[in-house]
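*Asks:* Following this line, the structures themselves.
Every number in this text was worked out from the coordinates using simple rules, so none of it is lab data. Everything numeric in this text was worked out from a predicted model, so none of it was measured. Cβ atoms are built from the backbone, for glycine too; each structure is taken alone.
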Structure I
Amino acid sequence: MSMETLSASIASGQNLQSILRENRVFSPDAGFAAKAHVQSLEEYRAIYARSIADPEAFWAEAARELDWFQPWSRVLDWKLPEARWFVDGKLNLCHNCVDRHAVGTRSEKTALLWVGEPSDEVRRISYRELHEQVQRAANGLKSLGIRKGDRVAIYMGMTPELAIAVLACARIGAVHSVIFGGFAASAIADRVNDAQCVAILTQDGSWRRGAEIPLKATVDQALAQTPSVKHVVVLRRTGSAIAMQAGRDHWWHELIDSVQPVCAAEPMDSEDPLYILYTSGTTGKPKGLVHTTGGYGVQTYLTTKYIFDLREEDVYWCTADIGWVTGHSYVVYGPLANGATVLMYEGAPNYPDFSRFWKIIEEHKVTVFYTAPTAIRAFMKWGDEHVERNDLSSLRLLGTVGEPINPEAWMWYREKIGGGRCPIVDTWWQTETGGIMVAPMPGAVPTKPGSATLPFFGIEPDVVDRSGNPVPAGSGGLLVIRRPWPSMARTVYGDAERYRKTYWSDVPGCYFTGDGARRDEDGYLWLMGRVDDVINVSGHRLGTMEVESALVAHAKVAEAAVVGRPDALKGQAIVAFVTLETEHSKPESLPALKDELKQWVTQEIGALARPEEIRFADVLPKTRSGKIMRRLLRELATTGSIVGDTTTLEDFSSLAKLREDEES
């Protein structure tokens, strides 16, 4: 759907129709609740009410749990859409993530527990060791003339040095722009040029499913188009031969060996930029969202502490790559600010076999596991036997992130991975929000499969129509946030008007998330997917997520993506792209299965949601972070071809296969 069509549909005042109903409820385990930071629904509601009645006092109290070089004079200055949090306060997030844990009882605690894709590689880096390595990296950057305010691109695999590079930039006040280590040269060049980066930190290559990804070679291609870059720092990871240009290219190990291991953390204003992160999946100029230091640090710290109910002995694993916002907030800044032991894994979940994640959990006694619904559905497709051969009894809490999780995947996650005993925190947030906005407190809030449940403290979401009026409980509408929050993105880099127009102009006085949602009678939020994924069938506006959930609930379906295509009679018709459980994918059974699935959807949620067309696919096109690229499927269903931006696609063979199916 184009932005013009989207604006017209919003302006029409129509609400989204919510057709998914889920009645199962799971109360927090009494033993878990007894040790939790928030131990009852009543306690959650009391803290939440206080945080909404006086949000500035609430966030100030949270901020005092971090170290500040200079206190703030005011908690918040707000003039829509401009927010300034902890005004005049000075702090450094590297100091808060590393220095304050590197002395005292946590100095020898493991900060980073790294597992390489080759199965025998494990590194443990204590907070004391991390402190030294980050200071060396920071001094290495300084030796190249990099200073506070300079922009530095980071294009690396999931090695400890990626986290160290991010922290080193934060330490000296350089603004990091992490680019996922799988993007093509053109995507690197676009992002580097937009931010005018002065340096790129990379590595010779990285490992993915046993194959080497040539990172430095890709950077070299991009450098032909990036005149602002003066220096390239290269980590030796794979040992492959690479081209090194004298004067411009520097080996990581030589750079840090040549400097001292002492580098004072730069006092940063609370509103100084911390990083620029580019959103993906759209055409045109990349959109660099700017996150600043103080408010982002406070909210990522506090959400990590409460939502993952962190304990001193936890081994915490968020499977996201640091190249995405989840990796920024919940691999690096939030967990390390809490002094946690953070597991990082370099490779793919199915290499060398489908048990890799579960073997890692068993071997390293992971206690908190945070991953994406698309990964969970892939685990389901691969088969329970790969889970059942491993001991997952160390797990005590599970989380999901990235997109709405369908109830059947939620239940599988609970039973097969959590053994029916681990609470699930289904988290809703965005690159733009910086930190988690909606999620259950695991010891306090009863959960419902598929619902992100209730807002985090100090966050005031609402489900509204185009005019900003709340819609009735059970009705679908636009998800908005009614007041500023500390970790919100401050602007689009170099384009403040684009920031205002994109996020603050559609619904009066509110941040418009771009998502559809409904609130049930208990106040729980159910995400219905992006508003631009809405299908308008005979005047009824349906969220794609609910139709997808119905399809995935069928025993033969592993994954599904639903889009709309123009239809002369209905306005739009529903097209479903479906991947099947392996044993049900025999070609001779597919025609009958199409009819079976159409009838199934009709039975589950009504004739209105019956797909007009079902296409089977071995895999669905996904971004590197695991999100299904419905925009590409919509193009394919509508025009039979794909011309939009594919730079963030994980596996290009998936498109080729879909095109073959279209032509056959």
Structure II
Amino acid sequence: MTDLAEHTAPGNGTSRKRRTPTKSEPTPATGEVSWDGPGSLLQRVILPRAGDPLDVRALYLDEDETNRKRVSVDTRTRLRLPAHSETSFATYFNAFPASYWRRWTTLESVELRLAVEGECRVDVYRSKADGTQIHVRGTVLDEPGVQQARFLLDLQPFEDGGWYWFDLTTADDPVTMLEASWYSPLDAPGRANVAIGMTTFNRPTDCAGALAAIGEDPLVLDAIGAVFVADQGNNKVKDADGFAEAAEVLGDRLHIHDQPNLGGSGGFSRGMHEALTTTDCDQILLMDDDIVIEPDSILRALAFSRFAEKPMLVGGQMLNLQARSHLHTMGEVVDRHKFKWGPAPHVEHDHDFAKYPLRDPDESRDLHRRIDVDYNGWWMCLIPRPVAEKLGLPLPLFIKWDDTEYGLRAQRNGFPTATLPGVAIWHMPWSDKDDATDWQAYFHLRNRLIVAALHSPYRYGGALFRDSMKNTLKHLMSLEYSTVALQELAMHDFANGPHGLFDLLPAALGSVRKRRGEFDDGRVLASAKELPLPSMDRVRASRFLKPPTNPITIGATLVSGLIRNIMPAQPRHHERPQLNVAAQDARWFLLARLDGATVGTADGRGVAYRKRDPRVFWTLLSTAVANHVRLAREFPRLRRTYRKAMSELTGPENWTRIYHS
């Protein structure tokens, strides 16, 4: 084995000498490699499945176009490379996110271990927070048979960001990579003993698929002590194709609990409650049912949690289920002034790894910066047992804001959250949902107000009510009357205080759907073809799509829309729409000019016929203004009321009662 010194690309900084990798005795070429000495597995190098398309392969392998047809994947951890080829593991699932381990864990170094059969060169690289790439060490493995190599790598240069990765280059003969993994130099403290909590509502096939994925990897299965599924629907997961096979693998770890539909918060609280009261688990992992998971993500989250400097929440990132090479969500924070969630500063939204690999010096620069977050969505979030024992259960919010509130509650008690790259699930992106305007609008606003009452640093809510009123006006201009009506109901229920929240859990959804159905925009038609062809000239309509871009034009457009709503709508436009508007074009400055238009749903499965009604517009607007003024005035009292009720809302007594109601 020939060792080549580290070097830094010109202009990229100074060199730092590294320890020479060591080699142990060769082992048989079985793909099952054993390693001598201490250390715990942190992250395996995982390979794509045989049926994965090329864009998904980009999450695992950084290949040239010519090599894509030649590199052969034997198993999820074993790879065959042809002669005269080069493959990089500078990829989402296989590079090591060193800056996160540097910031949040006790580790000071990490060890790359790999076993190969055949002659090849191994090059280890790292990056800086600005995306600059540095060659750390190059080694030629040139002895016959199976060779094991170890690289002990320093984590100190990664305070602000950066990754480690390695490349393999073959010579005159093919090479088999039997295994490659990232290890800690020391054994991990504590145990990997996780209880998984999932909630499902009439998604039996999705849920069965998630259960099968959990059990498909023996190493993952060994770390799981229990799996709790809160089945809240009429179509039971037990009846789904594939469930029996998944259940057989999980065995007595799997527990299905049928209960009323209490939403995501009710399902996740059940999983957390069962984990705390019926197991001795050290970690609780909350997961959605409608996901596709990379199973090694579970092991990575567990390893990160065990090495964490203090107990903390470890979350997974979200990949786009419909465009699977796209990273949809990197990390999220809460704007305390407006009290809205959103992407953390410097995140790269919807990054396509198939088009822009991690090594891309321009388009992937922000992926090398460490992103700090306030919370992690419960599509995948690991909570250490001591944190759950101290904080209690989620709030009874049905859906929306329960995961956000739990992260803020944890932060308030000294437990941070990390959203860890390389730990991920695939999920339907938010852009394909109408959850801000459909029946979920009620839960968005009511729960936002509740969580603000519990966690806002501002006595009168900061800019919360001003921002909410601004959004209400946009909804009215967009002819989304049902959304504003649901917001009115949300403010009413918030003002009633915390003590009725548990009783609302099984009942609120029915009331919300009924109220929404009273409005034309709340009723979805199968297609615009059910209605006459639109009447407006398409060229004229296209001019309306140009958004106002400065305060003067925005103000003028807003005033024009208000004046327009003094005048009655033309009845003929309520029989024949003026336009068929695509979901992405349904902006307030367009719809404010119309009396009637169909608007496509975000998922493309239907349309709503929105109709301007000045009477409804002014009734809803005047009520909204009065409600916002009243709640802003009463917010200090409501803050005290909700904060005083916190232990009642998060304790097990009311939750246990509602599970069996």
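*Asks:* As an exercise: distance in nm of label points 7 Å out along Cα→Cβ at positions 79 and 119, calculated from one structure in I, II, equals 2.2. Which structure is it?
*Replies:* Considering all the candidates, the number was obtained from II.
*Asks:* Next question, about the same structure. Looking at structures I, II, which one was Cα Rg over 2.2 N^0.38 Å calculated from, given that it came out as 1.05? The partial results should precede the final answer.
*Replies:* Numbers: I: 0.92; II: 1.05.
It traces back to II.
*Asks:* From which structure (I, II) was mean count of other Cβ atoms within 10 Å over residues 423-430 calculated, if the value obtained is 21.1?
*Replies:* II
*Asks:* Something else: With mean projected area of the Cα convex hull in nm², for residues 255-350 alone coming out at 9.0, pick the structure among I, II it was computed from.
*Replies:* This value belongs to structure II.
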